[in-house]
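S.K.: Before anything else, here is the set of structures, which you'll find just below.
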Structure P
């Protein structure tokens with residue numbers, strides 16, 4: 001029997017889907033300290049204001065807030081420190097080529113456990129204009145309305 005992959009979501013960045021068109025996604029490992037992992041297991045993480053940069057051939061995530069572990073004492077790290085993302089070199093070069101195009105950026109989309117490992121899904125994204133955001137909201141409202149009508153019709 002194949003081992004079923006158990007992905008347990010820790011944090012999701014809904015704002016990224018609202019503000020950007022996500023062109024491509026990549027799964028990256030993240031370099032963490034022991035107390036940070038324990039804090040993540042308790043679900044204390046936020047990536048709303050975070051962003052990703054490539055510097056000297058390595059990928060870093062900035063502004064990712066992991067609350068200090070309550071029983072961590074002196075082993076706790078700074079909650080907002082920059083953390084290194086673990087990607088293959090060919091993936092980094094591929095992402096770097098896309099980022100150099102005008103209007104593209106790297107955005108963290110979600111943080112989750114894959115087995116016992118902490119993973120970050122990052123997306124190559126292009127910014128939305130205001131009218132694109134309005135269009136997306138209108139589509140969501142139409143879909144929600146259609147689902148509501150469908151539900152009402154099936155009740156009778």
Structure Q
């Protein structure tokens with residue numbers, strides 16, 4: 001039943017509203033923090049949010065070049081670095097790609113379900129998992145600096 005619910009939620013998902021919410025949150029957070037969400041950074045964020053699939057930096061560059069003819073790789077990487085530093089996007093290390101953060105502004109670690117067939121990636125937030133990983137790290141006397149969990153498998157639609 002959970003797989004059907006997830007598939008149904010995906011079909012009824014208003015992605016345009018999703019993107020607009022992400023951009024509004026980004027504008028609000030940046031204003032609160034006194035950092036500048038430039039039009040270019042906002043466009044990069046919009047490109048990253050375009051689908052629920054991680055996007056590579058050069059895919060961002062290709063899309064950005066349509067509206068910003070002078071866009072070059074360093075421009076894109078600086079924008080992506082800014083967006084990551086502000087907690088607005090995540091880097092999916094195994095794919096070397098970026099994904100919009102569904103919990104922007106809230107402290108959390110990255111936990112991702114990555115469909116190996118269609119590429120859809122979903123961020124999950126599970127405080128129990130964060131606590132368990134933190135406990136296991138401390139038990140091993142390991143000072144974790146960053147926690148990212150990437151789980152590969154099949155989404156509800158592909159499974």
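Read-outs throughout are calculated quantities, based only on the coordinates presented, and are distinct from any laboratory measurement. Note that the coordinates shown come from a computational prediction; the quantities given were computed from them, not determined experimentally. Cβ atoms are built from the backbone, for glycine too; each structure is taken alone.
S.K.: Please state which of the structures P, Q yields 21 when relative contact order in percent (Cα under 8 Å, 6 or more apart) is computed from it.
M.R.: This figure was derived from Q.
S.K.: Given that P(r) over Cα pairs in 5 Å bins from 0, in percent, derived from a single structure, equals 1, 8, 15, 17, 16, 13, 11, 8, 5, 3, 1, 0, 0, which label among P, Q identifies that structure?
M.R.: It must be structure P, since only it matches.
S.K.: Quick check: -14500 is what I get for helix-only ellipticity at 222 nm (-39500 (n - 2.57) for each DSSP H run of 4 or more, over all residues; to 500), calculated from one of P, Q. Which structure matches?
M.R.: Label of the originating structure: Q.
S.K.: Among P, Q, considering only mean count of other Cβ atoms within 10 Å over residues 49-56, which has the greatest calculated value?
M.R.: Q
S.K.: Who wins on distance in nm of label points 7 Å out along Cα→Cβ at positions 57 and 73 among P, Q, i.e. which is largest?
M.R.: P
S.K.: Given structures P, Q, which gives the highest value for distance in nm of label points 7 Å out along Cα→Cβ at positions 81 and 97?
M.R.: Structure P gives the largest value of distance in nm of label points 7 Å out along Cα→Cβ at positions 81 and 97 among P, Q.
S.K.: Ranked by distance in nm of label points 7 Å out along Cα→Cβ at positions 33 and 121, which of P, Q sits at the highest value?
M.R.: Once distance in nm of label points 7 Å out along Cα→Cβ at positions 33 and 121 is tallied for P, Q, the winner is P.
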